[in-house]
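Computed from the coordinates by the stated procedures, all read-outs in this text should not be read as laboratory data. The structure presented is a predicted model; accordingly, all values stated were derived computationally and were not measured. Cβ atoms are built from the backbone, for glycine too; each structure is taken alone.
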Structure 1
């Protein structure tokens, strides 16, 4: 069952079986992930990703927001994006989590052609505990999150 609600001219909120989801904390490092995509059946792919993470020993989903359909930014000559956020707990340290998430993206068909290109799945680490990291491989909190409706609107639905 998929429910859609037009928020305004640019944004549609989509609710599915797992988006939004509110679970329980089990312990581990608290992380907020941003997920997005605009190639293929993205809503179905998000549902599959949710189930994939539920089976993972590295990821425990604490909560998820509704999905937001929204226009692309950067490279704008492409289909609208679907985005949401997940709060997870993980035993993995930041760089190990990043490597794991890059492998997950690849498993779900991600190909990197150019910046802001269309994609099947994009998983970004938005926040990792209260850590600040600024290296070539990883910047936390994720740069630009405060200017992106694709992050801000789903985050507004998160508890706590």
Structure 2
């Protein structure tokens, strides 16, 4: 029986695999959250440059199937953004591998805590984050008044 190989690689937002996975993530979120202004897609290439953050891709047997980003917020916090695993690759440890890579990147940025925003209609993501030690916090920044958002944090 073939055991798939899982690798995580740092890439830029303009990488072809990154563009494809982010488009799939955006489509999925638009379908789950059709309400006006319910989705928060803001992430710039500068925010994931070395010293500011990171964007990683997860590959299973050489095929990009997942992604995630972390950006420094200052004050000891880093924010996880753009987490996604293609539907056929969920529940295989890809999301946790991406999270672990982002934890390492956040630590390298000097963060002592990671925060994130996710949607209330994403039970798989919520379960992943809870298993990884995240706890619900009051929503912050652009998410503070977003009724479909749930914010979480965990120490590093």
Comparing 1, 2, where is relative contact order in percent (Cα under 8 Å, 6 or more apart) highest? 1
When distance in nm of label points 7 Å out along Cα→Cβ at positions 89 and 113 is computed for each of 1, 2, the largest belongs to: 1
Which entry (1, 2) yields the derived value -8500 for helix-only ellipticity at 222 nm (-39500 (n - 2.57) for each DSSP H run of 4 or more, over all residues; to 500): 2
Ranking 1, 2 by mean count of other Cβ atoms within 10 Å over residues 49-56, the structure that comes out highest: 2
Among 1, 2, structure where Cα Rg over 2.2 N^0.38 Å, for residues 57-96 alone as derived comes to 1.37: 2
